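In structure tokens below, several structures.
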Structure I
Amino acid sequence: MSVRTSARRGVGMLATALRIVGMVIVAFLVLHIVLTLLDANPANGLTTFVADVSSRFTLGLDDLFLPDEPKLRVTLNYGVAAIVWWLITAVVVRLVRRVS
């Protein structure tokens, strides 16, 4: 096996790992939106965990829109953050794959 083949394999594994991390972040943001829309118990451990994790990945967009309706606020702000994370992940993975 040549060095170039090993490097490509390593870059491919890195790109896959980055894609997984990015999609997990998107999944947490979307799950927070779903739990909010379904009126999940905010005192529940799972709901609290998802809210805490997702609030760390809003990229400062958690107050971008300020409608009076709390569900709409979460849907818009966390939805935009999820879309931005999806785009960041796609661009970074594409750039990493081009390196090889």
Structure II
Amino acid sequence: MEKYFDTVYKIVAKIPRGKIATYGLIAALLGNPRSARIVGYAMRSAPRDLNLPCHRVVNKTGELAADYIFGDKKIQRAMLENEGITFNNNGHIIVEKHLWDGK
């Protein structure tokens, strides 16, 4: 599992500023599109010293992480807005506008 997590982290490190990736997209890039939940576990276990842009990884609907992940949803939202990410009226990221293509 450690090798899988390391590969997840390499992909997350490539997500450019102003783009987001979903757990499912990362799983698909790893060749197993049904393993989005495992990608989520990897993200929760991400070592801080890797300085990954974890705030750019969201679920398929563009919903922000639970408050306990970043301390408050407002923190993640502010980080994303600072990068030009936009949100719809229900507070979700406009996924189709900001989704990274994985390249």
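Okay, here's what the table says:
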item: Read-out semi-axes √(5λ) of the Cα gyration tensor in Å, computed value 35, 14, 8, structure in I, II; result: I
item: Read-out helix-only ellipticity at 222 nm (-39500 (n - 2.57) for each DSSP H run of 4 or more, over all residues; to 500), computed value -27000, structure in I, II; result: I
item: Distance in nm of label points 7 Å out along Cα→Cβ at positions 24 and 48 - highest-scoring structure of I, II; result: II
item: Which of I, II leads on relative contact order in percent (Cα under 8 Å, 6 or more apart), largest value; result: I
item: Origin of the value 13.6, where mean count of other Cβ atoms within 10 Å over residues 8-15 was derived from one of I, II; result: I
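Where a number appears in this text, it was derived from the coordinates with a stated rule and is not lab data. Worth saying up front: this structure is predicted, and the values here are computed from it rather than measured. Cβ atoms are built from the backbone, for glycine too; each structure is taken alone.
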